[in-house]
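The structures come next, written out as structure tokens.
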Structure 1
Amino acid sequence: MHRFERAIVRRPASTFGEGLTTFEGPAPDHARMLEQHAAYVAALRGAGLTVTELPALEAFPDAHFVEDVALIVPELAIATRPGAGAREGEVAAMLDTLALLCGDRPRAQLEAPATLDGGDVLVHERRVLVGRSDRSNAAGVAALRQLLEPRGYAVVEVPVAQGLHFKSSVTALGPRTLVAAASFASLPELTLGAPEPVEVLALPEAEAYAANTLRINDTVLIPAGFPTLAERVDRWRRAQAEPLSVVALEMSEAQKMDGALTCLSLRF
């Protein structure tokens, strides 16, 4: 898999509990969110990444979910156009950072009528699986295809019938392995156009949240508290040729705001 060198994160604002969410349950706890976010940043650094931590944006309670506002591949840095209008200001707040950290990469920015959240985009080797969700529309998928296919990527549109984002339900453990919630595991798009067979590890719906994992170089981050995921990832890890470590992180406060592991960083 592509090896990452850097990550961008943003400190959660004190207003983070006012963000967009479908969660019904206990109120989010800011102090606990900061603790969990700090552990997440430490895990990124432990995986070998140089991490740039941006200050909180109090006016944008979802701004710590930085993955949604950009997509960075070796050939290009793309500022997205989030599907929730309340988040558009987060893109403007990220532009200077992209210019500073993305080196000589060309930069692009999506414009109306396209909407695209980075949480709907899974780069899997040279395939890019893009979810058509409530946040990412047909124009957004088309705009991404226009930018990436000339650079050698195959863009595959995937329907998102449930969940906030595509990566809420499907992520990549390795070049030939995906992990998916049961309701997504049999979608033909997950393996469409793959140059080699792709195994999909299906999780029961009770652990659907745990389908959002994060592979960073020789480390796999998983959410804590999901035994089926932990067992299957461990079995998969032991079958790999290269040594890999698995780190389980508490994600309760991000989960309350419809967020997960991949949402909290931009890796490149």
Structure 2
Amino acid sequence: GRPVPAPATVERPVPISAAERAAFNNRSVVRAVKALGQMGYWADQGKFARAIANEADSDTDHFLAAELAEQLGRPDMSVMVGRRAVSSGLTGYGTSAFPRVPVPSEAQYNWTMVHAIARQESQFDKQIVSHAGARGLMQLMPGTAREQAGKLGMSYNPSSLNDPSYNIMLGSGYFQRMLDYYGGSYPLAVAAYNAGPGNVNKWIRANGDPRLPGADMLRWIENIPIYETKNYVQRVLENAVVYDAMNPERAKFRGSNAVLSRYLGKQTPG
């Protein structure tokens, strides 16, 4: 088949024949995911989107699944396809694994962290609700969202937490509060976003302040007693480094070969 233009989330064209495309589109799961989208059944559509991503086997499958994710407006499916492609040893799917979403102008200053947090929190599923009740792209608890809306002078509407722009405005604002509270320390702010500042302050008292001269931030992160939070901090900072590398025009830290060191609070590598 002839190469077709790659979707924005795939970095290279893949030869797709008309027969291959028709076979993909005729799959019952693909027909179902399109129909559910047309009916507005987001959560049900997500289950079928996950199945398509998980069943992707060949390069052709991954390419067409990434293309479909873009057509459906489902960056969460894009992440799943990208991860599956990477685990299958395929190249060119980095942008699928780390998609970009629209960020309101008021939150552009946190563009990298919005993406780094949302990818870990929700995989960019705008309507997901956690077992604890956290909602939307940046997984905001209703109480936190209400408080943050007040601080930003915004009206609070629980149903609006499913709106990506509204969710990002509140999530970005809350993260910035944590970043300011911890004097610009990204690891502490990210930990507080996940576990709350009360826990982070307790860990600082127990394990020392990692911002002090001579302190080892990586060791401090390793000593976080809640595995979920320790893993969360590591993954979010990794996401931030990848988004900076892939989007230099948006990067939080520019012109540095040691971006992770900068996020850890170091001015020089090591």
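One of 1, 2 was used to calculate relative contact order in percent (Cα under 8 Å, 6 or more apart), giving 13; which? Only structure 2 yields this read-out.
Between 1, 2, which one scores greatest on distance in nm of label points 7 Å out along Cα→Cβ at positions 69 and 237? Max of distance in nm of label points 7 Å out along Cα→Cβ at positions 69 and 237: 1. Given that Cα extents along the principal axes in Å, for residues 165-204 alone, derived from a single structure, equals 33, 18, 12, which label among 1, 2 identifies that structure? Going through each structure in turn, the value belongs to 2. Once Kirkwood radius over Cα pairs in Å is evaluated on every structure in 1, 2, the highest one turns out to be 2. With distance in nm of label points 7 Å out along Cα→Cβ at positions 197 and 213 derived from the coordinates and found to be 2.7, which of 1, 2 does the value describe? Computed on structure 2.
For which of 1, 2 does FRET efficiency 1/(1 + (r/R0)^6) of positions 109 and 253 (r between Cβ atoms, R0 = 25 Å, to 0.05), calculated from the coordinates, equal 0.25? The value was obtained from structure 1. Where does the value -18000 come from, among 1, 2, when helix-only ellipticity at 222 nm (-39500 (n - 2.57) for each DSSP H run of 4 or more, over all residues; to 500) is the thing being computed? Of the options listed, only 2 reproduces it.
Here the criterion is mean count of other Cβ atoms within 10 Å over residues 37-44, and among 1, 2 the highest value is seen for 1.
Where a number appears in this text, it was derived from the coordinates with a stated rule and is not lab data. Keep in mind the model is a prediction, meaning the values are calculated, not measured. Cβ atoms are built from the backbone, for glycine too; each structure is taken alone.
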